1. Hey, helix-only ellipticity at 222 nm (-39500 (n - 2.57) for each DSSP H run of 4 or more, over all residues; to 500) derived from one of I, II reads -12000; which structure?
2. Which of I, II yields 31.5 for mean projected area of the Cα convex hull in nm², as computed?
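Laboratory data are not the source of any read-out in this text; all were calculated from the coordinates shown. The model shown is predicted, which means the values in this text are computed figures rather than measured ones.
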Structure I
């Protein structure tokens, strides 16, 4: 079912994007032109509209630190994945290991467990994307804007995010408009991107909008045994939205989306391998090192993710009030085939057969009522319910150093790391249900035209459960022979657990308009993540809930007729019982141990720093933005088993300094021709990717430069140009791991090399 749906969706996406291009060639049917890039009389910076407080507001009047990235900025930078937002918003980082999650202000989910809520939630069109191992959005196409909300956001958003929210808004259908736009590009390393969007008016009161994309790139590493590339990626999918607006007081917006991701980004050797393994690798042309992206494993590692969902948003006017209902249903699939051998399995093997199949299903319902925004007292109140169910089968069958085949004869014994002593099953089966219900709201009182006070709160009830069982999978169709499986650790004393929790989170935020164009604000907020159940090495290991208290003071200002915008804030967040990565020993079945990462509680964590953004438009066709953040994120209490003390160490994947800069220049060359020039730069200071291990997991400071140059023709309906990502070919690693006898391994990224090519954009 998974593969059939994947293949059908892939063919549909490719065919549809080509069809969009064909429709566009008949410009008469879609004659409405997009706005001119430059040359208008208004030279002010455009107003930034956000929904950080669940209302449509000017960002400069919202007492929250927000880093906003427009859809146009994403297109100009040439990024296609939501994880690439980390290079456009300083203070945002993505960790590809331990559950694959975002971090804001240095803080994020640093370990993986099925009960664990995300510290940074991705919210797409008001729907929380909380599925494990899923980012919630595959392919950045037809994006209106991305709002990165810094700090705890638990009072107004669907789940209590303790360190921030990434709120993505896609473009809504436009009533009365017939338009089409598309883009195609091709570059080095077989870098190819194809996308298209059509907006169709369906009478006076309805409109349909659909977008499709297909993006891929070849990796720069090589599996020398299989003669396949390592690090290749391929994403495709689409979104369709139907807006029906029959009455002035009622509208409904129906949305459906599908996305598929595949990559062959696997761990490759850096150092610390046994001498015999290193010699064999060198003999095959693989040389471990900090820039190595090659391997010689005869089992091909790859990751496949599928996400799809439906949502319905209904907006109604009840007198002067606005009532909104958001209903969502989502499913996701995650296949993680990550063997760990480094060499052909007839030479050396460690964990040759390692596959996890995760399926999730969720439903959510939110309803909120908002008062008019032009009153002295305004308020918003709402209810929220979310149920996420996950099931995963995981098999890890190991030799722990012995070859699988000797002179063509398969081994008689495999260690079932995913089994248990005394159990007939060789595969772990996890089943979790995370259920959350909440009442939330915010009241704002305008004492004067200049002085306002907002108070928000949220009561949350969580009910999380998880169970572990063992099943037997027939190995013959998988590996071609039937060995004896030997469990390596005892089964858990408890195979099922449930934790419940209640919490009240608050936010208090006064603000004062010191001038028509400048506002200062302060805020105090609290946040919460529920407790959960974990099974580590078959050991039942529940963990406690996590709480945070956060303070923030900021300035938002605009000057010189809104040609200059300056925003600044200072912040501090103190976490208690932070849900962190714990290194624990798991028996390997041979009298030794493997180091495994589990989730547990660190007593204390503090994140504090400064954030600033300056945006300017000195003339109508030139604009630039400079953003930077300093973050000091350290554990204030982190002692494990009285033998390991990480107190005072920095958080992993948290650089002290990070900054971005972008400039756009759009001069006119005549009435029907213009240039569109763009450059952006993302820099971050050194950091390390494993807690308390700066020696072997250090990532040196690096910066990435992207450039894009296009010629605008046909009243700006056609753009032809060239691009270069990572112009100066700057290499960096994205994560390190000590993996038992395999030594030090790391991950690489397609962004860690220069990619140049050409593109064409059109809109009619």
Structure II
């Protein structure tokens, strides 16, 4: 699947609950550290490839190492059509292997590289795996090398391969799944663990067991919604899988990224193999935490700090992992697959399972988004009570589902509002054949989140882009007229669907063979259309990798930031043209200034002040934005003139390139400073360079909305241009800095495709450069 940023499609998931007591590990690494480690490990493996397209194999499994390394490179961002991957694929296609490891890994590569082309080879391998599965006796349901007996490691890879093949559309015999599921349940220890042979339990084998149970249970269970005699049955009774939960509990109690949990003399054996298993467990069970540990953050910290500084490989201590091709491939699989962007977080609420009536809904919607966007994604279960706002922000969309009023979330209303203020999006649906109890309860929650009367749920009008963001919603869709939203600043931040979506997301199972009656298939498509449109609107098809949430705690703590200066306090000017239409823009800019490279000591409380009072003179910089016409009073104009002449600065932008605000701002500034005029700020000006400790902005990225037919996704063209900034110069400084293109919506972390302006990154850089410019004496 060419063009994927990461590879492998996210699997459907069995949901597991968060532990009630959480300890948040904070890695002393940044997103850049993770990206650099992946890039260096990838480049090492590419350098090691032989002219035949292979990597050095182990004698007992010819082809296995080449397939493993190829699989890791696909995950690490190497394109399918690259020379290196094409050479590796040519080798793998030209060989028919006869060892389980090699066949399984070959299948996983083919199912994720170009499955349409290689369908016959995938089908051949599936048949081989079905035939070599042990059918009877003590090891029934297992695989071996092949040979007599059963082997959990081979069995694990066989299940992974069959799963990827089925995801690619190749049917697997249901009996194969049933036998495999029974084998893994039968071999689980009473304490929830698994072991290899007669050895004591280990973390690596317990990860294998958990992952295999998740996959086989998905393949053998009916789901929480089904079709019986042409009728859809939603919210079917279900029980949690105790075997999976017990395995997770054992792993949580013994969790470590430093070693493979188990006997001390086995701790350093199969360490990277274990870490690859940890990634699989965390992703397949939709968990951010295993036990009390943020498994990706701690694992990434370990791997970044243990990469060979010279050659950039990883190497373990066991006989096989001492081969750096193998250890490096597994390290890359952890780092690259584990960082997949979370596109949606399913919010746990209440004391029962009403929040989880359809356990596969978010997983299936995520898989659909992967297919539409050609990006590998994941999702997570999130509990608001123990989570910080920063934790919640790992998910750009929080999804609330239920049949009863979600009253337990009332206590978290302030936290959810803070989440929205920082760019988050809340998506709710009433399930189990719709529920007025849920709808009314959610409305009450919104009222607690937004005490301001102007922010209330209102019916989404037909002109809203959410009706056609990714796909056009049919006029006679069962969801037409069923959406309500909160319009907050320059964006929609809350959507409530009064009709059941999750039941039909549940019925959509990637790779399913059964066909439903036409009207049910249409209803599934309608529900997916609403879901994908909301995700597209909220994320702009650009969700961020998990590593982007890694924040330097030292930088994030204001007590540690440049204590020699006073706290920098920037205010927002009040006016009648939409002065607070992007309420989170300035606060987000100031947070960015307090973190990252600048680490300024700033107040993130963006006060809204009038232009005519003495309070104006307490701020060296004031911020303005809007989308409508406005006028200052004569007194406000006089006061602004004094402020600017005394060294103050006004920074402003037109929300979504509003022509009305642009015209009004230029007119009002001409009234304030009639003897001066706006001029283009040249790209060579120090404001746009690194001279004041900011960024080089000689080129920036701008989004331009593109016209689209009703049946086509809304889109924006991103182009590189010189910054479109203008200003009024007083003496040797810019006293007024104005962007007729949008900065504020981007700062709110909402780069709507219908909004003409700078991308999120460059909007922040322009704002940060302005802040540094005004601070430099």
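1. Working: I: -1500; II: -12000.
This figure was derived from II.
2. Values: I: 31.5; II: 34.0.
Matching structure: I.
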